[in-house]
Structure I
Amino acid sequence: MTDIIRSMGHSQDEKTRNHDRIVEIAARRIREQGTDGPGVAEIMRDAGLTHGGFYKHFGSRDELVAEAARRSYAESDRAVEEVVADAEDPRRAFVDWYLSEAHRDDPGTGCAVVALGSDVARADETIRDAYTDQVRRYLDHLEALLDAGADTVALSTLVGALTLARAVNDPELSARILRDAREALAGRSAGPDGARDS
């Protein structure tokens, strides 16, 4: 009896690990290819699992995409927290990281707001709700780092600049877009008394 219980526990642990691996791979793929890009067979193959095993974990592909999107947003939150945690100038550290060439060149682990924006506009309400929550979390981060009231402008600048920098096929123009956006946001910090730095 003990062996059966132990075996059941092992099976559940393995199922949990497999589920987590599928979501992790899907989260990267949707940021690289969009929500319509990766197929179930491709994701399961990359996870080292059979296509047939998919429905032991998810009721549909949409369910996987929704969970992968939530995972992507959580990873974005953790990245922001790590970047600003011990920074002497958290605002500058965040802007420099977000508008860096390294972030531009790694959409698979980068900002999900940029990676999923155009797809989410056509997605179901579950995915749009999660995306909206992520935008609000970014605004909360920015409100703490920037002038009160400037957070929506700053987020639009960050997301727009990164989107453009990824989309253009001219490396010099891409670098210029990132640089100019960094400089535009450089003076938007709130000082200790809440006054805007000039």
Structure II
Amino acid sequence: MLKPILFLDRDGTILVEPTDDFQIKSLDRFHFMPFVIDSLLKISKQNIYHLVLVTNQDGLGTDEFPLEYFVPYQDLMMDILSSQGIQFLNVHIDRSKKEENSPTRKPGLGMLQEYISKPELYDLKNSIVIGDRRTDIKLATNIGCSSILIENELYSLYNSTITETEASTILLRTSSWKTIEEFLRNLNF
């Protein structure tokens, strides 16, 4: 049986996103979303979904956002999740800026071709994008799957223009990872 994928955003979804410059670049800015570890562990134990991280990191590797600001905290996040039994099939990080219109930048599908081009390996129809921005919802629309919208502190800033088509992909709107885990546990394909 093919497994669907949970395509997970990072900042504002797994980690709390700083509201000043949106960069997690020091330990005092590194915080997991409430209950995300426990919820992802429960989801992982069900063994229904592959977990895939998909994140835009604007200008990563430039003078504005050097790798040394990002890599230690990305590695720390992955190490903590792994230590709890949460394993990701893959991690996809786009470094481009919005104005570059890169096909690899969410909501583009460039980073996800290995899943899209192999429908015999992944159940994309029952896959879900979980994120806090319109780009995550648009990504679900572009993949042809569903979405869960995390309504966090930055929700109104980034999601005021969700179209009807995009909104039709949204299975759940919540600010709670406990609610997401419960919803996925009770979701029937």
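Computed from the coordinates by the stated procedures, all read-outs in this text should not be read as laboratory data. All of these numbers come straight from a predicted model, not from anything done at the bench. Cβ atoms are built from the backbone, for glycine too; each structure is taken alone.
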Using distance in nm of label points 7 Å out along Cα→Cβ at positions 139 and 171, single out the structure from I, II with the greatest value. I
When mean projected area of the Cα convex hull in nm² is computed for each of I, II, the largest belongs to: I
Could you tell me which structure in I, II was used to calculate log10 I(q)/I(0) by the Debye sum over Cα atoms at q = 0.23 Å⁻¹, for residues 19-114 alone as -1.30? II
Matching 20 (relative contact order in percent (Cα under 8 Å, 6 or more apart), computed) against labels I, II points to structure I
Using helix-only ellipticity at 222 nm (-39500 (n - 2.57) for each DSSP H run of 4 or more, over all residues; to 500) as the calculated read-out, with -23000 as its value, let me know the right label among I, II. I
Can you say which of I, II returns 1.1 when distance in nm of label points 7 Å out along Cα→Cβ at positions 83 and 99 is computed? I
